[in-house]
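What follows is calculated from the coordinates using simple rules that are stated; it is not laboratory data. Model, not experiment: these values are computed from the prediction. Cβ atoms are built from the backbone, for glycine too; each structure is taken alone.
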Structure I
């Protein structure tokens, strides 16, 4: 009879210890889950902000294209120029446009 009581006591203590370990592990996992959830919420907010910025950029794309066309429309196509010297001068002119800003 004392062996049965000792065995049952040992089983009870080991199950209590296992439950404590599982509870501690559950607490750690819940904390990690909360951290992951907050990171996901932050990333979602950043993605939403980027989407709004992208929308603004796409709305302004026409004015950007018009600005680029007006800035670089005076540069001649080197295939239409007759001599190498004319091509070189036109390329220098184009590079000067880039340097001016």
Structure II
């Protein structure tokens, strides 16, 4: 499957999730400017340590790379009155058309 095909599938999935209330209209901002985007936001995800112990909770956002081509550490994501800073990509959760990022309160 080509990158373009994967991006089209992701766009359709994100649109369906947004209509169902499971994805949010958001604003991504970095030093280059502000970009409107649709993200899937997951709160209170348990972060596991090396031996499977819970070491904390985190908030994670999934971006479509067609909307935000290169998410960057330190950029901000806003949904309504809430703002977070992008901390790091989630290892193993990034592909040709989407990336998942750990967020910190901004």
Structures I, II compared on mean count of other Cβ atoms within 10 Å over residues 27-34: the greatest is II
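Can you tell which of I, II yields 6.2 when distance in nm of label points 7 Å out along Cα→Cβ at positions 43 and 83 is derived from it?
Details: I: 6.2; II: 1.9.
Considering all the candidates, the number was obtained from I.
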Determine which structure produced the value -31000 for helix-only ellipticity at 222 nm (-39500 (n - 2.57) for each DSSP H run of 4 or more, over all residues; to 500), calculated from the coordinates; the candidates are I, II. I
Which structure, out of I, II, was semi-axes √(5λ) of the Cα gyration tensor in Å calculated from, if the result is 22, 17, 14? II
